[in-house]
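**Student:** Once you scroll down, you'll see the structures, which are given as structure tokens.
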Structure 1
Amino acid sequence: MPTKKMLLVAACALVDADNRILLAERPAGKTLAGLWEFPGGKVEPGETPEETLIRELEEEIGIVTKAACLAPLTFASHAYADFHLLMPLYVCRRFEGIAAPLEGQRLKWVRPGALRDYPMPPADAPLIPFLVDLLG
């Protein structure tokens, strides 16, 4: 039986002072375009998930944070058609800057109870109950 490629992607639930979580909409032209996700990205060779989030948050939305500000919460493990995704989810409440859509995506600060109102990729949606339990 052929095995699928494993893809490691780190995601972050960025939480603002009003206890809202930042979601990013996948832009047109990308896989799963139009779906909302937690910011983050593919872990590159030699990177830790924390290093990936520090890099991706700055590149994608102009947010600066440190590894000590990233708290692991849970993870997703999802089989897509051509790869298997493993995605640790971190929570970050301490960061600098104002989130801005630097890669053509739309951004939205969302209350935990309203996360289900935004269509998400299959790997992201199962993470919602953990955030609702944590943040209310």
Structure 2
Amino acid sequence: MSVKIILVAACALVDADGRVLIAQRPAGKPMAGLWEFPGGKIEDGEAPEQSLIRELQEELGIVVNEACLAPLTFASHAYPDFHLLMPLYVCRRWEGQVTASEGQTLAWVKPNRLRDYEMPPADVPLISHLMALL
């Protein structure tokens, strides 16, 4: 049996106070209402870093330099219809002000409070890596 593998890149944006940005998935999308790290699908021929630069610009209106994206860990999770492979990067520097360009709800959260927000199953194991880092 063949399983479709979906490649997604995610970013933990960290502000000067050590808080991490999470976004709530809007209504009408799969897993609506759950909180996640910003990012998105990696397009064909696109490196994960390029994907994040594009997605962060589209979703949050910020400009990120590739040199400011530090790989931290990754998630590998089997959902019923596909398998998700998601590298997580940390970014502490960007240009512009974070805004919800796609109408999503945003929250800046201390790493030890991330478990207070319901997240997709693939994102949950990433929290402990952020808590150890920050």
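Quick note: the coordinates plus some simple rules give every number you see, no bench work behind them. Small disclaimer: the values here were computed from a predicted structure and weren't measured. Cβ atoms are built from the backbone, for glycine too; each structure is taken alone.
**Student:** For distance in nm of label points 7 Å out along Cα→Cβ at positions 19 and 91, the calculated result is 1.9, so let me know which of 1, 2 that is. Mind showing how you got there, number by number?
**Tutor:** Working: 1: 1.1; 2: 1.9.
It traces back to 2.
**Student:** A value of 2.0 was computed for distance in nm of label points 7 Å out along Cα→Cβ at positions 43 and 115; which of 1, 2 is the source structure? Could you put the intermediate results ahead of the total?
**Tutor:** Numbers: 1: 2.0; 2: 3.9.
Computed on structure 1.
**Student:** Assign the value 2.3, calculated as distance in nm of label points 7 Å out along Cα→Cβ at positions 59 and 83, to the correct structure from 1, 2. It would help to have the intermediate numbers written out before the result.
**Tutor:** On the way: 1: 1.3; 2: 2.3.
Matching structure: 2.
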